[in-house]
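Each structure below is given as structure tokens.
All of the numbers you see were taken from the coordinates with simple rules; none came from a lab. Remember, it's a predicted structure, so these values are computed and weren't measured experimentally.
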Structure 1
Amino acid sequence: MNKILLVFLSIIGGIEVVFYMFTPIFLVTIWTSITGFNDWTSYFFFGMGLVATLFRAIKIGWMKD
């Protein structure tokens, strides 16, 4: 595999990992921008988004050997 293709695939893989990890935070941010932090459910969704991001980071970091 030539180096240009390898660099391109590495960049695409890195972008995919970033989107995989931060998708829950993006979704919660969109949800709270629409509804606001008016009720306990918004805080619940925000907490679940953070927990999902933490789980995905641990899954990528330690479980994929």
Structure 2
Amino acid sequence: MAGQIKRLIDSIIQQRAKGDPLIAIMTKSKLVLRGVDPDRFNSESEDNPEVLTIVRAIAAELATKVEPS
């Protein structure tokens, strides 16, 4: 299913930021520092299992809920 990485990233950012643009930027920065650039993914991006694993691990570290695989 293409675009799953983008949906997970957007979910993480939305849950953390809760509408605050500054926190959204900080969350994106945290993702980049952990090796996942949110700007590289869109709804057409192929789902790489390794990247999905990394994004789910980041979600767990940031205490956000993501959909199960």
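Can you say which of 1, 2 returns -28500 when helix-only ellipticity at 222 nm (-39500 (n - 2.57) for each DSSP H run of 4 or more, over all residues; to 500) is computed? Mind dumping the intermediate values first?
Details: 1: -28500; 2: -18500.
The value was obtained from structure 1.
Thinking only about percent of Cα pairs over 18 Å apart, which of 1, 2 has the largest value? Display every interim value, and only then the final one.
Numbers: 1: 51; 2: 28.
Sorting by percent of Cα pairs over 18 Å apart in descending order puts 1 first.
Starting from the value 47: which structure in 1, 2 was relative contact order in percent (Cα under 8 Å, 6 or more apart) calculated from? Provide the component values of the computation, followed by the final result.
On the way: 1: 35; 2: 47.
Computed on structure 2.
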